[in-house]
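In structure tokens below, several structures.
What follows is calculated from the coordinates using simple rules that are stated; it is not laboratory data. On a predicted model such as this, the values are computed, not experimentally measured, just so you know. Cβ atoms are built from the backbone, for glycine too; each structure is taken alone.
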Structure P
Amino acid sequence: MASKVDLQIAAKTRKLGSGDLDKCYHCGICTATCPLSANGVSFPRKVLRNLQLGLKDRLMASPEPWLCYYCGDCSESCPQGAEPGETVMAARRFLTSLYDWTGLSFKLYTSKAWEFGAVIGLGLLVVLAFVIFHGPMVTELTPEGGVQLNSFAPVHVIETFDIVMGGFLALFLLSNVFRMFLHVMGDDRKKIPLKYYFSEIMTLPIHFATQRRWKDCEDPGLWKRHMVLVFGYVTMFVMIVGFLPWFQTEKIHPFWHPQRLLGYLATAALLYVTGYMIVGRIKKSRLIHKFSHSTDWLFLILLFLTSLTGILLHLFRVNGFPMSTYVTYVIHMAILVPMLMIEVPFGKWSHLAYRPLAIYLHKVKQKAAAVK
């Protein structure tokens, strides 16, 4: 397959945190070491080769960067210290920026001014919106003893905002995912019968929910912590976005009520895993935490602060501290909104959509090739 050469790929991926591509001479140890490199999948070696040669088209058509879960074994075994694991991670950031038709992903990944400016600017807009449009700051408590939060931030208004924000996220993420589909499938999408797409369709929800290929890595703790993180994030997201009137209510439920128990479990999961990852990146005791792109730090910190302010908001509300509840609610939203609006469609969290799709399309291709 003829491919156009882009001589700027190496420089671009270096900005995105890649290792030293010049050190790699393709001994193949990284591929031999990787427990996930099988059944015709040759990474990290194939990814590094495409980057070295500037084969952007082939990189965009390849699902391999998304099939890597970055356990760090390849980097640990590399005799040249080329950091192949980190380079594949940078390749995923690069691909995220290529799939994104707005160009915002690349700016966020390569410019701290854009990255922090977008988060801070959006957060300030949220604060300003509350300053201008907030409802009465009632100091009297409900008959049950809790704060009347819905007077300050009416649940129907916040719910409407959630729907608009969800539409925004869907528009950008799904359009970028569709661009990924076009590049990965290429001309094959016209040749492969629809029945193969339908036969492998369950791959998408299974790998989105479980990321189970991570279990094949030598460190089972990676998969377990990721499952805890996904449980916390998805549970909280569904409760807040899908069932906000049930979650943000004036009534104070008993401790054992599902609303409170699910909230506590989700918050504990998020605080535990994000805290663990932040400490790991500070200590750099493990190879996968040795290099951390600024977007990795920002995502973890935003998720940790969202969880922390969320549980503080709840505690202030149920224990009857009105002003603390109102202030914490604004802070919580000023962190939550930028995290969702920026990280989900344009940043690190978008891999939750790209990776299952890559696995799915890879299986579709394999099945079609096996029949030929």
Structure Q
Amino acid sequence: MPKHLPSATLLLATTALLLGACGGGGEPTQDTVADEPQTRAQRLERLLSTLAADSMEGRRTGTPGAHRAARFLAAELQSYGVEPAGDDAFFQRIPLARVAVTSAGSTFERLRLASDDLDFDTLPPDRIVDTEVNVVGVVRGTDPDVADEAVVVGAHYDHVGIGAAVDGDSIYNGADDDASGSVAVLEIARAFASGQAPRRTIVFLLSTGEEMGLLGTRWYLEDPVIPLERTVADLQIEMIGRPDSLAGGFGHAWLTGYERTTIGHQLAAAGSPIVPDPRPEQNFFFRSDNIAFARLGIPAHTLSSFNLHADYHRPSDEVAAIDFDHMAALVEASIEAVRFLADGPTPGWVEGGMNGLTGR
């Protein structure tokens, strides 16, 4: 693994060449082929077929596959005209350290952020990892009264990498988890970059390290694009590749913590196909990147249509199982929801909505 990540300019310039090796995923998008108009479902299929290709090696944080994924996502945002918002173009660098962890008699390596009990200055240089990045872009708000406020729209692009083979397949592609959410964020960014400008600024955050403890999101909260006191909402999108019959089936999604903030009421009043989480016993509100925002007092939810399918965290979570028409319908609903957040009243917690949260 290289000690230093090359500059964003070089990375973006070489993205097309690198993606040529992505089996089934090197095709140009609509934005690079002007004479090939596509439906939203077709665009999503092109994007997802690249991000969940075998050549991305399951996008495990700290691997070349994850680095290729970050370059691909940044190049897409650039092609849409989204403003880069990292510390190196679209890349927000995340300082991590490799530490040894012992559990149940076994010792393994884990990536960790700096903390009170982990001083990077005391670690050998070969334990420091400076190659990991979030991919961050913004579409600036235009209303002078609220343009300095932000809505964060996010998804995690990492997955679990290469693991034990199942039926001869050892690449855990993560097509639904969470390549589906990541390409949805790309399509939402594309819509806002090319359409009516929002009143509030929208931050598009494609984070890494969710599978390792929300590492990317936790670092973003340490170094936000817009100060957290002016961040009014966070909407994460995770696992929207297949319909969920309990949420209403095709074209419907559910929202974790729906009843906790005014966002749920706003969606209901608008007749949105985004409904309350039908499985509250699963505690999904506490199991995705939104919880890091919520614990700081920011109204935050995850939108999903995960139906508890058996391919979760298995090599069989492949592109072939994705329903792209369903995904396209959910992206449309998500664009409307983000428009509510960016242009509407400031979201807030309802009475008792912060029950179970700490650290506000």
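Quick notes on this one:
- Which entry (P, Q) yields the derived value -20500 for helix-only ellipticity at 222 nm (-39500 (n - 2.57) for each DSSP H run of 4 or more, over all residues; to 500): P
- With Rg/Rh (Cα atoms, Kirkwood Rh) derived as 1.01, matching label from P, Q: P
- Ranking P, Q by distance in nm of label points 7 Å out along Cα→Cβ at positions 286 and 334, the structure that comes out highest: P
- Which of P, Q leads on distance in nm of label points 7 Å out along Cα→Cβ at positions 78 and 318, largest value: P
- Once relative contact order in percent (Cα under 8 Å, 6 or more apart) is evaluated on every structure in P, Q, the highest one turns out to be P.
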